[in-house]
Structure I
């Protein structure tokens, strides 16, 4: 897993969760907020934390915003500031921008001005987004509840040529495989003895915690 440079703008509950999780996963994280107290609270649990105004172009240029691979804009209720920050990040050349939206109209505006992805605040979403960002395999989450999701992910290299029985996904990973997609064909309720192929997409259901930990377990 390659090390990336992340900037998290806005240190509410969502922003703090994303920033700390990315840092704990081994990435460089700059946390930014206009509130000095919020910055001080997170300073010891990320790479760097600074007080700055994300809607000020000079401030963003001064921190070398172009050097960051991903920016997460988690500004709270101030929709105007959220939009301005996203627009500036896009204009200044940040490669990938994720912005938190408060409602559907806010999300629509954010997509129009260049956000690559829009998320809505919810329980533990910060942690899930962070894991999603650094995972090389997870392609998509479909959240079923606060605890369970369906995930699509590329067949891990160590699973290629093995059957689901050999891998024992339920015991070893806590998930259930409900489908396998290869090319444009989907095998629903696949045979437990079918050998997995390179390039296949696994469709699995499980607890969000187990799906988030899947890649770590595979590498052990």
Structure II
């Protein structure tokens, strides 16, 4: 794990670390890191993404680490979704190992419009996000978040610099610290669902502890 005092210049934005190996996710444990991204290509082909969207796939459940395969099978049955279950096994197992938890909350959602179009902060310790197809989630580095942006009812557009918005790509796996991360009150990652063009499809998975 990289020492917090020697964060490399390759960090593309304040609070971000991104590499093409899964071990980068452990860097989220460092205080300066708010977003850790495993840079990979999507393991799910677009045909499966389109099928999930046609079926309006929506699953939400708790995955018990002691019965991970069974929990995922019950949450996402059907032979067609076997590749998705396989990747969920990988990601949920990584989350459980990294954070030492007995289970994780999972949500799988096929989307044709933004789910959370306003910038917001999650009231959880940490969330894993992976968009298998379509545009990925957007977030703002802490120095780019203007005062009052998250006040309910406030018009957000025009209050932040457009070129400060960071966006995940399809297949990338990201860990976002939330508001209840240890020693992180009030400092969770400010993020939102990306704008979606008419007819554009997304398949999103989130895992929470």
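Throughout, read-outs are computed from the coordinates displayed, never taken from laboratory work. All values reported here derive from a predicted model rather than from experimental measurement. Cβ atoms are built from the backbone, for glycine too; each structure is taken alone.
The value 40, 16, 16 for Cα extents along the principal axes in Å, for residues 13-52 alone was derived from one model only; which of I, II is it?
Working: I: 25, 18, 14; II: 40, 16, 16.
The structure behind it is II.
Which one of I, II has helix-only ellipticity at 222 nm (-39500 (n - 2.57) for each DSSP H run of 4 or more, over all residues; to 500), as calculated from the coordinates, equal to -9000?
Value -9000 for helix-only ellipticity at 222 nm (-39500 (n - 2.57) for each DSSP H run of 4 or more, over all residues; to 500) corresponds to I out of I, II.
Consider the structures I, II: one of them gives 47, 40, 29 for Cα extents along the principal axes in Å as calculated from the coordinates. Say which.
It traces back to II.
Looking at relative contact order in percent (Cα under 8 Å, 6 or more apart), point out which structure of I, II has the largest value.
When relative contact order in percent (Cα under 8 Å, 6 or more apart) is calculated for I, II, structure II comes out on top.
Once distance in nm of label points 7 Å out along Cα→Cβ at positions 149 and 189 is calculated for all of I, II, which comes out largest?
That would be structure I.
Name the one structure among I, II that distance in nm of label points 7 Å out along Cα→Cβ at positions 93 and 197 of 3.8 was derived from. The partial results should precede the final answer.
On the way: I: 4.3; II: 3.8.
Matching structure: II.
Given that distance in nm of label points 7 Å out along Cα→Cβ at positions 45 and 61, derived from a single structure, equals 3.5, which label among I, II identifies that structure?
Going label by label, the one that fits is I.
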